[in-house]
Structure I
């Protein structure tokens with residue numbers, strides 16, 4: 001068996017080695033403890049293990065497919081869409097503690113924040129995601145369960161990215177994202193596991209994690225997995241400390257006809273002196289990026305975020321061809337923070353003005369869905385049919401009193417300012433509420449032993465929303481809209497290892513929320529429709545795979561006018577070419593990464609002079625390339641490296657202020673061995689090895705973060 005190979009084919013069935021752990025031991029030449037091998041057959045939606053996850057591809061870094069909303073788990077070569085699923089093994093080897101860090105090698109994704117910020121935000125295919133108070137993360141394919149601001153990887157078995165608008169198959173994204181969907185596949189009990197991990201990061205932050213999984217019963221039909229972690233200490237940023245805690249429980253029952261999964265999740269995130277994005281005063285050129293460790297935020301500014309969530313999923317097979325399913329879940333987020341939303345850079349010297357504000361937010365969500373999946377034949381045509389109805393409800397309450405003072409500083413020479421006491425409002429008035437309802441129908445028709453697959457679907461979506469006057473709670477605006485979102489996808493496989501695919505899909509989104517910098521801050525704009533067309537080819541050479549696709553996405557956008565009024569007056573079009581590669585070059589060498597070329601243009605704007613300009617935050621080039629090499633002569637020792645490059649990005653729609661392009665180099669070593677019969681893995685990673693100073697990325701409202709400094713990560717994992 002090759003080193004790090006995650007699965008082998010026997011008599012047409014996949015014999016799965018989750019994460020490639022036994023294969024890594026074989027590569028070291030040590031004794032391999034025989035464990036239960038899971039046999040995964042073909043489900044209605046594709047190939048998946050009984051734990052509901054698609055097996056890993058050769059090299060163990062990505063999976064052989066991923067979840068396509070209501071279409072379920074689908075093999076890459078049979079999918080009419082672009083989806084990448086990153087494995088737990090890859091996440092652990094990167095020592096990525098958040099979803100943002102785990103997606104660092106995806107060429108279609110860019111984090112617009114740095115590691116010292118109390119939230120994760122992204123651009124996917126040139127469009128923003130997770131930039132407001134509503135979480136854009138899906139949890140096991142369902143919105144409304146995952147944490148709102150940051151997702152920690154402790155409880156993630158896979159982190160999947162479905163690229164492009166997906167309202168017809170995933171429903172409306174709660175915060176309006178159309179560039180793609182990030183789905184967290186939670187850890188579940190598979191083979192028995194008892195793993196302890198100790199980790200340390202510069203400059204003085206450490207902690208540990210435990211991960212325990214067991215199966216019980218005569219047929220191992222009952223499963224339980226418990227994950228917990230606690231980390232704390234000083235980060236690489238001056239005067240900053242962070243404490244995080246995570247607890248997750250997954251219970252499941254796998255009967256002959258009935259199956260059920262229960263997930264419970266809690267996490268807390270405490271920041272002192274969290275990093276904030278910067279605003280740039282109009283007419284001021286972008287100054288040179290400061291040293292990444294410098295921190296403008298004061299020690300008395302803070303962010304406290306607590307998340308709780310739960311999800312119950314059930315399935316019942318009426319017959320061998322018909323399955324009923326139903327899900328219910330929800331989450332609660334509590335935020336208390338005191339800092340400036342975005343310090344303003346006032347000149348090329350890097351002088352800043354900062355007005356901290358107290359911010360108290362509560363978000364409650366409830367999601368329910370149910371439906372039916374069926375397999376049947378009509379003549380020589382095979383069908384995989386699904387119908388689903390869903391309801392998502394969210395309400396938020398917030399108090400955001402005005403700032404009580406301002407302090408001056410400089411990005412190159414931050415000052416320690418006196419404490420500014422916050423203005424306090426006792427009540428927390430309602431801010432907004434929304435209800436998203438939908439009914440979806442989809443059918444995948446296949447012929448000639450799945451050499452040709454045609455997916456047709458439609459979703460009728462309703463969006464009802466109310467917005468209330470900030471700090472007052474009286475109704476300010478409301479709407480009740482509905483629309484129909486279609487999808488068409490086709491896959492043609494002239495050879496088993498080559499797939500040509502194409503799709504047309506629409507994304508219906510709740511309107512943007514006006515940012516805090518707008519005079520109508522908090523107002524919800526009317527919903528809008530995005531359109532995507534995409535075509536490409538996927539190749540699987542057995543141990544190495546890749547894809548090429550061309551796409552175009554068009555959607556309306558909200559704009560901040562010169563009078564700082566936020567309104568839906570623009571339209572943005574992004575065309576792109578995506579190249580990706582993954583898998584094993586040789587049994588000792590692995591690749592993961594790709595290249596995305598973007599051509600973004602503003603086709604409509606409030607100011608006629610901006611028509612034809614490049615949208616905020618859309619670079620021309622995004623390049624990611626990661627590699628691993630098992631060093632000869634030292635069994636178990638692996639050298640890792642990654643290069644991440646982002647082209648120039650504009651901060652304003654007038655294209656007068658631009659962040660320069662930047663590149664980052666990451667290096668690492670991993671040593672897997674057996675100590676007293678226990679599998680033990682040591683990892684050492686250095687992010688931003690050269691200590692490059694750079695501006696990390698631009699959010700849709702023109703704010704931008706400094707890049708993180710050189711960061712050292714160490715860990716040791718032991719399987720008992």
Structure II
């Protein structure tokens with residue numbers, strides 16, 4: 001750890017505005033208006049009561065209220081299927097069609113084979129903003145394709161900063177998005193960046209859904225809300241902008257629930273918030289946060305400004321086992337002088353000697369007598385004990401990386417390259433020391449790991465805008481591209497002279513040298529995992545609940561096996577193997593020929609020739625590929641999203657050891673290094689486990705943002721990437 005870390009107020013950035021219309025000349029105290037806010041309708045024609053809940057709300061608003069507009073905070077549908085969108089659209093009264101402002105939720109993106117295309121076709125692009133009678137509204141969309149939580153990209157934050165910057169200082173701002181921010185919510189790991197942007201502006205309210213509960217909290221200068229879910233009943237918020245008796249413009253926010261008798265709705269005043277004047281906890285913002293190293297721990301000092309009415313100051317490290325969820329956290333108190341009613345300096349010691357080395361996010365919360373609070377965040381480095389830091393930052397792309405990294409060895413005499421791809425569509429190759437050699441911009445998200453084809457020295461990958469690209473691995477120049485019929489969300493597979501591509505509900509074969517199509521086969525659902533290929537067939541899962549085996553030369557169906565078929569389309573989809581990364585188990589003369597596949601409920605060993613289920617195991621993560629190793633005998637390492645790890649006999653499913661690691665695991669796959677298996681947790685903890693026993697023998701915290709990217713090993717160097725776009729290398733240990 002360096003001697004001192006200091007966080008102070010952010011300096012102003014150069015900002016300009018993007019808005020859907022110019023600000024009107026009316027000031028804050030202008031004409032009154034009213035609007036309704038809806039959330040989490042989860043429309044599914046198979047569950048008609050949800051449609052009825054939404055219909056009841058619309059009928060009440062039409063007959064009794066006539067709002068100027070309506071906001072819907074996402075999760076409009078159950079999983080973004082066309083028939084769900086059709087139902088949602090059919091329910092909208094004609095009088096509201098031009099005045100309904102929506103944003104997507106995770107249920108429009110988490111299982112979406114169209115990667116947001118259907119949403120944009122129906123409702124337009126996000127983010128966006130508009131003005132109503134002196135009040136500025138901003139709709140944010142931090143959702144990500146095939147992911148549960150959200151993330152604010154560099155482009156998201158730049159847009160928000162520009163949109164806010166041209167407003168008059170007194171203009172009140174209302175923001176709405178799907179995920180709650182602050183309090184005990186941890187759905188967006190870089191929410192601190194959002195809070196930094198809005199703190200200089202008159203942001204008065206932030207509305208969200210997702211958690212299906214009515215709640216209010218005041219922090220960082222604004223009042224934050226979460227709404228109850230229409231999925232559970234005809235619930236909504238009714239909001240009136242008006243002046244109070246003192247002439248101060250306010251928002252009166254009512255919690256609404258329609259009744260069978262529309263003349264007697266349950267409409268109660270939830271709260272009122274001013275649109276000008278003092279902002280919640282604004283005086284509690286720390287002017288300094290200093291962490292200073294000591295012999296075995298560190299000291300934390302928080303300095304407050306004159307005027308602060310803080311009654312307590314707390315800190316915690318970002319909760320490690322929480323992913324896309326809620327938690328009360330592990331808050332600890334700082335101490336202050338007892339001689340002052342409202343002290344301006346608070347201190348404590350932080351015990352970090354038992355924490356794995358690496359980078360952490362420290363969260364400081366200053367609470368005043370009104371139970372309002374201000375949160376600040378800073379990064380803390382815990383050093384390696386008794387040795388030099390093994391972790392080195394190679395690159396900071398400032399764009400989310402979700403695809404796995406790839407190592408390219410073009411020829412024995414050439415230095416190897418690290419290839420990375422981002423969700424903004426950037427692909428680059430760098431040396432092992434971090435020198436960028438070339439960059440290619442595909443223009444759309446890349447979620448599958450780029451693959452290296454030795455034949456032709458090509459880097460091949462797919463994008464969500466239906467394209468497959470082949471690049472010259474030496475200079476990044478495009479050699480060929482292919483336009484598929486659906487989004488390419490899966491990792492491609494190189495098989496000799498062909499590349500196997502899953503695009504929406506199709507799987508197809510392309511010639512590696514030219515990109516020309518060999519064959520194409522339709523599936524019953526989309527596939528966004530990774531196929532496996534042996535000497536005669538390929539194996540992949542789809543969103544219809546089936547595993548498919550296809551002849552790899554012709555694409556003809558050899559067999560398909562139902563793993564988990566459920567009645568409702570949504571249930572069938574989420575319990576299907578659409579995201580499985582299939583793995584071939586090496587043939588053994590005395591054992592069945594096995595392919596490993598997974599759903600969220602179980603892992604399966606299937607007979608590759610017949611599709612027969614040989615064994616099942618509850619340790620299962622369809623988004624992570626099992627690791628096959630032969631340290632002693634052939635074993636498979638399985639992981640699940642809850643951090644459970646198992647070593648099994650891949651021919652019988654017999655479990656040899658099980659263990660649970662400190663973090664949950666999503667999308668990253670295990671990597672073998674000698675006698676160890678390395679696994680990356682979703683909150684940035686790299687863990688090395690002994691392959692024989694499952695004991696954790698190495699740990700390093702390399703990221704403070706969510707991690708979905710599978711690392712890659714070269715020699716004794718492991719290369720890692722995180723959602724923040726940073727690429728690191730670390731020297732691995734040996735058991």
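Bear in mind that the values in this text are calculations on the coordinates, not laboratory data. What you see is a predicted model; the values in this text were computed from it and never measured. Cβ atoms are built from the backbone, for glycine too; each structure is taken alone.
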Quiz item: When you work out Kirkwood radius over Cα pairs in Å, for residues 283-338 alone for each of the structures I, II, which one comes out largest?
Solution: I
Quiz prompt | Computed 20.8 for Kirkwood radius over Cα pairs in Å, for residues 323-530 alone - originating structure among I, II | solution = II
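Computing FRET efficiency 1/(1 + (r/R0)^6) of positions 139 and 547 (r between Cβ atoms, R0 = 25 Å, to 0.05) for each of I, II, which one ends up highest? Can you show the working numbers first?
Values: I: 0.45; II: 0.05.
The maximum falls on structure I.
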Self-check item: Test item: volume of the Cα convex hull per residue in Å³ calculated as 165, pick one of I, II
Solution: II
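Who wins on relative contact order in percent (Cα under 8 Å, 6 or more apart) among I, II, i.e. which is largest? Write out the running numbers ahead of the final one.
Working: I: 12; II: 9.
Structure I gives the largest value of relative contact order in percent (Cα under 8 Å, 6 or more apart) among I, II.
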Self-check item: If semi-axes √(5λ) of the Cα gyration tensor in Å, for residues 507-658 alone is computed and equals 25, 20, 13, the structure in I, II
Solution: II
